[in-house]
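Take a look at the structures below.
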Structure 1
Amino acid sequence: MALDQAHIIMEGQRFAGGGGEVPGHRLPVAFFAVMFDLQELKTFLKEANWFYDDVTVHQRSLVDNEPIFGWSSDEKGYWNQVVNKLGSKTRGDPYRYIDGGPYPAGGYQLCCTSQPWKGMILASRLMPSLQEAWNPVAWQRLADYADRWVQIGAWAVWGNQTLSAFASAEP
């Protein structure tokens with residue numbers, strides 16, 4: 001699988017989302033590149049900025065510099081999802097205060113993204129050579145996000161209060 005995936009991404013296939021959550025495509029290819037010491041593939045992966053985790057955990061909160069979840073979004077699209085439940089469930093907070101999605105830990109944040117990302121970061125910590133095939137800034141941002149997710153959960157800020165929510169039940 002990783003051999004095929006390595007070739008299709010080097011030929012231009014991208015797994016940045018659309019019609020479903022698609023985290024985890026980097027890890028098997030990174031493992032393949034490291035195990036066979038494929039420098040060209042490691043460099044390609046290190047320079048890639050289009051994997052799902054790159055575009056979904058790409059910003060840090062303006063409040064406390066924590067990495068936050070969600071695609072880039074404008075106000076209209078964000079509030080259309082929050083209020084009317086229309087559009088992408090992974091829209092980011094356009095004000096960069098809290099995790100995106102329709103509510104804390106909702107949408108796809110709990111079920112389909114944060115859990116696989118914890119595994120990706122765990123694997124890269126157990127086998128640090130995997131980080132050779134990862135942009136160091138993107139790896140650190142995702143590692144910070146995974147650590148925060150494990151320790152606190154979803155990031156929600158109101159006023160000076162920081163609240164977390166693991167529950168995915170709609171408020």
Structure 2
Amino acid sequence: MGQSCKFCQHQDRAVLEERLASNTLSQHACAEIIGCDRASVSRHMVNHAAAKVAQIKGDIAQIEGTNVINALTNSHQRTLDIIEDSLLDHDRRTALLAIQAETRQLELMAKLTGVIGTAPQFNFLLDARYMKVKNVMMKVLDPYPDLKEQMADALLDVDTDGESDAQY
């Protein structure tokens with residue numbers, strides 16, 4: 001008759017399985033808590049908790065996608081704490097390294113929140129095609145001076161990013 005699973009009988013089984021599945025507890029540490037060897041923990045996770053692990057990992061993946069900014073905010077706070085502690089200890093090297101990390105974190109946070117755009121920039125007003133269309137429109141309107149003046153005002157409004165008070 002085979003031995004019963006010591007992990008299955010442990011009072012904190014559900015919590016330990018969840019911590020193992022979310023990688024917040026190692027199999028070695030779990031084995032110490034339960035009082036068995038690491039191989040027993042591994043066998044338990046494969047034979048008795050596979051479905052639960054798959055569900056937890058799926059839930060974690062979904063949560064992690066939505067919690068990237070929260071994790072970055074926590075990391076940001078830890079970095080600020082490191083900067084503060086290292087400055088108090090007069091450890092300028094560590095402070096500078098933490099400041100470099102902080103700079104990268106701020107840039108990433110700005111990109112994630114849309115403060116910094118990552119798309120390439122395009123200046124329509126400097127594009128040769130816009131300049132050509134503008135010149136063609138003005139040439140076509142040569143016989144109509146009033147319309148040409150209105151068109152010039154409208155194009156000036158586009159060129160100055162809508163700063164004129166022209167009404168069309």
Which one of 1, 2 has FRET efficiency 1/(1 + (r/R0)^6) of positions 51 and 83 (r between Cβ atoms, R0 = 25 Å, to 0.05), as calculated from the coordinates, equal to 0.25? 1
If Cα extents along the principal axes in Å is computed and equals 104, 50, 26, the structure in 1, 2: 2
Compare mean count of other Cβ atoms within 10 Å over residues 91-98 across structures 1, 2 and report the one with the greatest value. 1
One of 1, 2 was used to calculate distance in nm of label points 7 Å out along Cα→Cβ at positions 11 and 123, yielding 7.1; that structure is 2
If relative contact order in percent (Cα under 8 Å, 6 or more apart) comes out at 11 when worked out from the coordinates, which of 1, 2 was used? 2
Where does the value -22500 come from, among 1, 2, when helix-only ellipticity at 222 nm (-39500 (n - 2.57) for each DSSP H run of 4 or more, over all residues; to 500) is the thing being computed? 2
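Quick note: the coordinates plus some simple rules give every number you see, no bench work behind them. The model shown is predicted, which means the values in this text are computed figures rather than measured ones. Cβ atoms are built from the backbone, for glycine too; each structure is taken alone.
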